[in-house]
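What follows is calculated from the coordinates using simple rules that are stated; it is not laboratory data. On a predicted model such as this, the values are computed, not experimentally measured, just so you know. Cβ atoms are built from the backbone, for glycine too; each structure is taken alone.
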Structure 1
Amino acid sequence: MKIVSLFSGAGGLDLGLTQAGHEIIWANDHDKDAVETYKYNIGNHIIEKDIEKINLSEIPPCDVVVGGFPCQGFSLANTRRSTKDNRNKLYVHFLRIVTAKKPLYFLAENVRGILSLGKGKIIRKIVNDFENAGYRVKYHIFNVADYGVPQMRKRVIIAGTRKDLPQTLDYVFPAPTHTCQKLCSLNNRLTKWITIEEALMGIPEPDTFHKLHNHIYSKYKITNRNFTGHRRTNPKLPSPTILARGNGQGGVCAIQHPLNHRRLSVRESAIIQTFPLEYGFCGSMNSCYRQVGNAVPVLFAFILGKELKLLEVRNKSCA
């Protein structure tokens, strides 16, 4: 399918969708470093511009619109989150573009905090807005560890199918493929979670000789005090959520390495986000950490894209 990507960031979602066989025909983000990263790895079809200033005529017709509108205002980690946070309103521009372009489908990604914001009023409004725009809408919380990503990362996917399509062509959320060791033994159809220790096996220390892109790390002192980014990492579990936000002192709050002797490097964080080893990130170290943390894990994006691929085949057979 031909896809328009909004709030594209460093391209995790777009790379996965491309790997699933789709074509990203137009993309947009306002972050200069993220756009440079996208161009370096994916292509020059991304436009560096504030989405509020995007004219609808700039965007080509498409089959799907995708995007993870900025999540900082919605995040459970942001104790000041509010229904009045301007970043929470950026979904309106996603809505504006979907309404105008009328794609067959849309997929929107956000943090789980969006479901409880305003005691549920915000998600109900978002669903109602897209229904009024002509879409059947559903949403679901996913833990990407359940799909082979070596990370405990819970995100909401909001999916829309244009109402003139038969319900047999509705977007279908993918079924889990992985689970914890205990449940795996009870269900032989599922594979055990991939641990952070397994994901980083064979990756050399950043301070030794290596040829890895972006294998640099924050030297901010490790303090274990039961606070986000300051907890010991259990090597026998998937990684804690790779973060994009800062902690106010040492830059972006990077997760500890499974040996708990330092923080993860940018490259190690990207591996946990399932970016390929050759995927390079542009900008300062903190900018690179932020780009990685904001991304949709590539493997999870690929799995979402496979479901779209099945619908593409069924759409053609119905034509």
Structure 2
Amino acid sequence: MTQIRLDPVTREPVIMAGGRRVRPMDLPNSSVYLKAEESCPFCPGNEDQTPPEIDSLSRNGAWVTRTFTNKFPVCDEEEYELVKEDGLFLELHQTGIHQVIIDNPDHKKNFFNMMQTEMEDLLNTYQRRMSELSKDLTLEYILLFKNYRKQGGASLYHPHTQIIGTPFIPPLLKRELSGYQDYYRNTGKCVYCEMIARELGCEREVIVSKNFLVLAPFASRFPYETWVLPVNHQANFVNLQPDEVIELAAIVSDLFGKYFAVLGNFPYNLYLHNISNRDAGFTDYHWHLEIVPRLSTLAGFEIGGGSMVNTVLPEDASIRLKGGGIRE
């Protein structure tokens, strides 16, 4: 059983998921990577080692992406609701979802070496799963994310993506949605559209296409952090048109090619910040992907104070990713 507990001071939710302590790990060191295929539960032929399939995309009789419920979920899917409160501590037991998407049947395929058509298949799967889960109005927020390599939080090597749907808006997303709303209330404009207008053609721009911009954000929290944003205002990733999905696949593939040239096969987190699933007072947003390389370890100041320290200026990160040198 998982719990959602509210901090007695901030009232921000924290998920208690003790069951995840026993989830399998095959990433103790790099030598395991090449030995894990036969026993990998995510590889073709081992489908009986995962929960039943929820969704799949197949070609020529074989799956190319595959989705199932996480065996060690952050959120339970049981339909119950229980509230315990004693005036100081509040504990909620509410339904949620936690699903796993296998990016590719190939154990060694990842964002650094996937073909663009394979990236298109995966993005189409992302869109299809997000669309399906958005019908569940018990979920207030749906977060799609990737943990890559052990330092990025992955417990299994075979590249995969996860989706967690929660009955609350996670604190960071709530601050983003509130900030977006405040800016719009004060100016009548979208803060992300304003950001895009300022960054196009400027030093933090990394890649630009007809419909998308990749930038190293002005206040990057992590070295080489990048965002991928639709140039034209769009609140919901689900509303991407087929030609836009193809273009986005090309952009993401290009970005990870640039990343590999500079940083190699590095650990990272990728996540999709989207509009809330229910209105919840947030009627608009500007969806975007955030890619966070995990090149450094959070230390006392970051964890104890809540303020991030970034050792690579975004302007330098942009130059290097575009193939330039180091700014003097």
Match the computed value 0.15 of FRET efficiency 1/(1 + (r/R0)^6) of positions 59 and 91 (r between Cβ atoms, R0 = 35 Å, to 0.05) to one of the structures 1, 2, and report its label. 2
For the read-out relative contact order in percent (Cα under 8 Å, 6 or more apart), a value of 17 was computed from one structure; give its label from 1, 2. 2
One of 1, 2 was used to calculate distance in nm of label points 7 Å out along Cα→Cβ at positions 99 and 275, yielding 3.5; that structure is 1
